[in-house]
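The following blocks contain the structures, represented as structure tokens.
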Structure I
Amino acid sequence: MDKEALLELLIFSLDNELPAQQKLQLEKALQEQPWLRKEKQVLLQLRAGLARVSAPPSESFTDAVMADLGKSEELRHSIIVRLFPKVAAACAVFLLAFILNVYFSDGSISMDSVIGVADLSPEEAYSLLLEE
């Protein structure tokens, strides 16, 4: 088993129960490999150190997070309010350009012109339906 696989097995064994075969492999490797024993000691020391560290709950932290959430909601709302007139104007320009294009290409603004079937005869429509 290569070095990386042994290390992964060691790390996994610290939090989980290993199957019998893997447990034997790890025990044998721990006996034969000094670097793996040292790595196990380092990991156990690290785990013990982390267990001793505890951060007391902080009311000011919670209050600051909640205040920032309110600010981000206000910011998001203000961005939408600022962008709405620009988006509405862009949509109006697009619709005007579309209507003018239909009018200048077909000479009218009927529903048939808008959907592109103004010059379509019934026979052509029937043949188009049969093709699909």
Structure II
Amino acid sequence: MVVVFWVLFASTVAALAATAWAGIRGRRRTHFVCVAITLTLLYATIRMTRSLVENVTFREWDLAFHLNFAITATALIVPVAITGIGYAMRGGRVWRLLHRTAVILFVVAVLVATATGIWAFSRAS
């Protein structure tokens, strides 16, 4: 189970990187496909995390600390999606700036959630 989690996690990170690359390059169709793949993998990773938490003993405070960032990162998908759809439908500098800002905030939250998750896992028994 732990191996499956790490494979899903690594796949999610790779898909997120591909999504960002396609978006930066302006490859809209590829970007949209990568978004769908990333969200599917993220969902699978989150589901596997629930199983992991049931079978690995995490320190309560460590897990709570990590979950603050993980939940924030997940919630930031909403403004990324809204601004991405706005940019795809309307175009323009404002929507592009809003989307870029939302993506940057999301990526920072994901990086912090990743770091705190690895930290919590390293201290688990």
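What follows is calculated from the coordinates using simple rules that are stated; it is not laboratory data. Keep in mind the model is a prediction, meaning the values are calculated, not measured. Cβ atoms are built from the backbone, for glycine too; each structure is taken alone.
Kindly point out which one of I, II the value -31000 was derived from, the read-out being helix-only ellipticity at 222 nm (-39500 (n - 2.57) for each DSSP H run of 4 or more, over all residues; to 500). The value was obtained from structure II. Once FRET efficiency 1/(1 + (r/R0)^6) of positions 76 and 100 (r between Cβ atoms, R0 = 25 Å, to 0.05) is computed for every structure in I, II, the highest value turns out to be that of II. With relative contact order in percent (Cα under 8 Å, 6 or more apart) derived from the coordinates and found to be 10, which of I, II does the value describe? Only structure I yields this read-out. For the set I, II, ranking by FRET efficiency 1/(1 + (r/R0)^6) of positions 68 and 108 (r between Cβ atoms, R0 = 41 Å, to 0.05) places II highest. In this comparison of I, II, the computed figure 50, 24, 17 for Cα extents along the principal axes in Å is attributed to II.
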